[in-house]
Structures are given as C-alpha cells and as structure tokens.
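> Pasting the structures here.
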Structure P
Amino acid sequence: MGKRITQQARGKGSLTYRVKKRAYRYKISYPPLKVEGKGRIAKLINSSAHTAPIAKIQIGEESFYSPAAEGIFETQEMEIGKEIKPGNISTLKEIPQGTRVFNIESTPGRGGKYLRSAGCFGVIMNKDSKGVEVIIKRRKLKLHENCRATIGVVAGDGRKMKPFVKAGNKHHLMKSKGRKWHRTSAVKVNAIDHPFGGGRGKRIKSKIAKRNSPPGLKVGHIRPKRTGKRK
C-alpha cells in the first residue's frame, strides 16, 4: 500500500502544510463607502504573508490595512477623495486617464481585489456609460465607475531581482507562507510515493484521471480527449 502523495497530504491539512494564523492577521480592505476625508499613515508593516509592505491607515476613528504605495512614509497625510497623489484613494471615475492605480475593487464597497502584489499596477484608460477600462499589461478590465482604487504603484518592486543565495533563506520564506518547499518532480520519487515513481529511465506511466477526481488522483492526463502520438 502506497503513501499519500503530496496533493493528498496537503488536503489533509496537517501541521506540515499549515501556516500559522498569525501570518494572515492583517486583512487588506477599504473603509465603508461613507468614509471620506484626510487621514494619515499610522504604520508601515512587514507582513510575512504578503509580498508588499502593508500600510495601516487611520481616518478619524476608522483604521484599515492596505498595500503600501511606492514612496510613502509613516505619518504622511493621505486622503479619500478627488486629490490625485500617490497613496490617496479615489473612485475610478475621479481618476484621470493614464494614471497608475492598484488595489482596485471589483464591486463598490467590497474592498480591493485586483493588483495587490509588490510592483503591480494598472493604467486607467477609456471611460463611458458602461464603466471604466483598466489596462493590466495585455489584459483589459471593465469596472464600475464607483469602484475605488489607490493611486500609484505597489511598493516592493524588484523583490525577485535579489537572489536567495542559500537554500535556507528560501526554506524560511516558504515556511512563513505555509507553502510546500522544496518540490520535486513526480517521476524522481520512489514507486511507493507516487503513481509515476520508480520508473527506470524516467519513463512516466500513462494515467488518465477523471475530471471529478479528488486532488490526490489528479495526476497525468486530466480527462483528455485523446492520448498517444497523432498519426
């Protein structure tokens, strides 16, 4: 009888594959729609669960967490309104065309859902009665004009340029996020560990998994129309 493969072990949710809840204690959000006016950046936080630094923003009695914009600093003033300045929050209809934005809402009032990783941004383009168009690289999004966004670019760009150098550094980073590392291809492991394992000369056994199979059985071809060399 074989052991659980990696997908099955992750699904079980043991301590090996579980991240500490404390890592995700900062929930990225926007304040209620009625909140407007000036506030300040109370603190910049290094969160292990996020690729970008997190800014704690205080507006009156309301406080919330948001990805930090490039160039902001603690105690800096920011505003939810019409002023276009890095770190400020505004609705898409108030932001001029060509402006870089991030942490964009998918529906007004639901909090930022798009462009939250380090170095990410979109560009405001065409506006019409159907909504506002946002360009993300080669992709276009059409969103409601009352969706909110933060002006600027997410801080932390270039984080992938610095090499890890040591495997231990990579190990601790992945452990802080609850990710499985180091990964290896299935054909390299023992026959007891995976359906593809133990093949001499690394010949992968052909296996067809059903579309509704559980994650542990989804190896090889996933419900293919046909297999083999086309003649």
Structure Q
Amino acid sequence: MEEWTSSEARTSDARPEGACWRCGAPAGVLACVACGAPQAGVADLDRFAVLGLPRRLTVDRDDLEQRYLAASRAVHPDRHQTADARTRSLSLAASAAVNQAYRTLRDAVARGRYWLELHGVPLGKDNKRVPPALAELVFETQEALDDFRTDSRSRDSVAATHGALDGRLQGLTDDLVARYRAWDAADPAAPSVLDELKTRLSEIAYLDTLVQDVDEALGI
C-alpha cells in the first residue's frame, strides 16, 4: 500500500490535540466534521466508543443501526478512494473498526463476551466442563446421539432433542438480555455481575456446541 509522505506526517504531528490531521478543524471521533477526513486512532477505541454508544450492556437496536449506517458512510473506503494515501489508509482502518464494533454490539452474546474482555475476565475458548444447570439436557442429548449412531431410525428422537436445545438456547439468550437491563440499572461492572455473566455465557457456549454436534449428526 502507498505510504503518505513524511511531510504529511510532520504536519499532522504539529496539530493540536483533537484537531483534524488534514485541516486543523475540530475533529469527530471517526471523521473530521469540516473536511470529512477519517481520523487516526479509531482502531484503538473500544467498540462502544467507535459508534458513540455509552458503555453498558443494553443496546437499543434501532439506535445502533442508525449509528452504524452513519459511521459506515463517513469512513467507507469508496468515499475516499480518490483521496491521498494517508486518507485511504485511515479510511480502511476506521471502516474495519466500525464493522467490527457493529458485529459485536448487535449480538447480545457477543456483546456480553466483549464486556468480559473489557473488564479483564474473558470467557475463554474452552468450555468442556458441563454446566450443572444443563447436566440433564446434556445427558439426554448424548444418549440420543449414541442411539442415532447405532440405529438411524432414532432420527426423530435426535430431531426432537435438537428442538429442545434450540428452545433452551433461545430461552437463555432472552433471559440474558433481560438481565442486562437489570445489571445496567445497578452496576454492570460489579464483580458479582461479571461472575454471573461469565456463568451464563458459559452455559450458552456449551449449548451452542451441543447444537453444532446435533447438526453434524443430522447432516444439517
């Protein structure tokens, strides 16, 4: 990719903090309000800040959509494709950050996982221990899969189990969204909230893995 010149870099370094690197006017978070130039440092922001949202677990979907569309238009590479090298580079970086923020925040589970990351307690990739609350459902699923592997006529039983898993997964996700509102009204960063959020996300992750196992068995 073409690099911007050293003179351009020196000019931007001389700008006062919060000013656009190109024109010197007060800059927005993503793009300058005066000349429209994408700004540096967008990728270093947290995903709430990228879209101008307050840091909380509950997100208004309509508001999120509007913010995403406005942000995407402001920094989209197509808008800056004939600009100088630095503008194009910043546009690509800002656009990637906007898309990543949107993908994370529009999904309640992804948002919860990111919330844990922000507070230094990531969920982790391995969820091999069976959550106690799901032990009975896990046993029934494994039993149905074992029967199906030895007798394909038990497909209906596996399909029924799939439906039960989907229902439980949706129920856990709906409950999570409801709890987000309650936690936001109190203190969503409290250690007790983070512990409970981690437990519930672990249950959802384990169930999602089970659903994938059943999908694979059924050839879905």
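> Identify the structure, out of P, Q, from whose coordinates Cα extents along the principal axes in Å was calculated to give 66, 44, 31.
P
> If FRET efficiency 1/(1 + (r/R0)^6) of positions 49 and 97 (r between Cβ atoms, R0 = 35 Å, to 0.05) is computed to be 0.55, which of P, Q is the source?
Numbers: P: 0.55; Q: 1.00.
Of the structures listed, the value fits P.
> If helix-only ellipticity at 222 nm (-39500 (n - 2.57) for each DSSP H run of 4 or more, over all residues; to 500) is calculated from each of P, Q, which structure is the one that comes out at -20500? It would help to have the intermediate numbers written out before the result.
Working: P: -2000; Q: -20500.
Going through each structure in turn, the value belongs to Q.
> Can you say which of P, Q returns 2.9 when distance in nm of label points 7 Å out along Cα→Cβ at positions 25 and 113 is computed?
Values: P: 2.9; Q: 4.0.
Structure of origin is P.
Read-outs throughout are calculated quantities, based only on the coordinates presented, and are distinct from any laboratory measurement. Keep in mind the model is a prediction, meaning the values are calculated, not measured. Cβ atoms are built from the backbone, for glycine too; each structure is taken alone.
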